[in-house]
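Laboratory data are not the source of any read-out in this text; all were calculated from the coordinates shown. Remember, predicted model here, so these are calculated numbers, not experimental data. Cβ atoms are built from the backbone, for glycine too; each structure is taken alone.
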Structure P
Amino acid sequence: MQRELDVGYVAGAHGVRGGVRIKLHDPDSVALRPGTAIELRRDGESIGRHEVRDASVVPGKPGMVRATLQGVGNRDAADALRGCTISIDRNELPDLEDDEFYLADAIGLPVRRQAQPADLGTIVGLSTNGVQDLFEVQWVDETDRKHDWLLPVLPEFIVEIDEAQVFVDVPPGFLPAALEVDS
């Protein structure tokens, strides 16, 4: 497990004084708060550390936060951060129980069916429908077209998660037709 947890990315500049818009992977996350040290990365390479000076949720836009970062003082500097991933040190996060995990840790993991081993795609993001968290799973068909489906993060569907994969048990008819197992 990595020491840093990827929590989102810079979606763009906000205002003229160096504010940024941040899209969080987990719309309900409260990880970005004043005083939090963040690491900005582009293409996996660190481009700097900043402290969050202030952060507020953008009304009506789940997972979108407006923030100001120490050392980012104008719109050009903020806009230059567009696309950077944001990670924070796990030491700044609450401890997890044995059966808990951070949803963001699942991003990039392959999803496999428990009963009939088969690849069902890769987790590429998180969303919510207001009632439950959802993994956004992307799979590629035989023509190299990308397709997405949503996997509720519920114990009746998620059998096991480890550092390498997510095992699921979903009822017939739940998956996109191309991923269903013929009876």
Structure Q
Amino acid sequence: MIGCRPLSDEEIAQMLPVFRNLRDRVLFLLGLKTGYRISELLSIKLEDLYHNGQVSNRVIVTRRNMKGRNTSRSVILSPAIKPIVEEYCQTLDGKSYLFPSRQGGDCAMSYKRAWRIFKDAIRDAQVDRQHTATHSMRKTFAKRIYEILEKDLLKTKEALGHRRIDSTISYLSFDRSEIDDAISKV
């Protein structure tokens, strides 16, 4: 989403305690740790992640649920959040979707509901709401993975599942002060 910004570590720390339930916290953490788009997160079925009472080491979104529908994408599940995901999965007895709708039936939570959960957390945590939406989770992942990979655009492109490098570049918010500092040294 054009205009969304990544969240800072401080903003994330402010937001985590305000999520009203385990489901919402897991949705937020998976968004931050996998880089999936919100529609991709909401499409995950329990069977794609949870087998024989255990959470698998990878989160898989099938091709039909990916943007562009060209290929599926598998992302390693961060060991830091695996216990909370496992705890959450144990509460989903008989559900098909990882994030089921509470409206009944066998369907996933709506995008609108996920957006509301995110916006309520932003408000309750008193985080600057400007340029934030559910896509901020993916932008945060992009920024973090870019830094961890020592600013390697090609590896970051792969981590985000982009087909074109210009898509990856558009995700990265470059620090204006870093650019100004470099220019001042020329």
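Supply the structure label, taken from P, Q, corresponding to helix-only ellipticity at 222 nm (-39500 (n - 2.57) for each DSSP H run of 4 or more, over all residues; to 500) with the calculated value -500. Of the options listed, only P reproduces it.
When relative contact order in percent (Cα under 8 Å, 6 or more apart) is calculated for each of structures P, Q, structure Q gives the greatest result. Taking mean count of other Cβ atoms within 10 Å over residues 23-30 as the criterion, the top-ranked structure out of P, Q is Q, with the highest value. Determine which structure produced the value 1.02 for Rg/Rh (Cα atoms, Kirkwood Rh), calculated from the coordinates; the candidates are P, Q. This figure was derived from P. I have 3.9 for distance in nm of label points 7 Å out along Cα→Cβ at positions 79 and 143, calculated from one of the structures P, Q. Which structure is it? The structure behind it is P.
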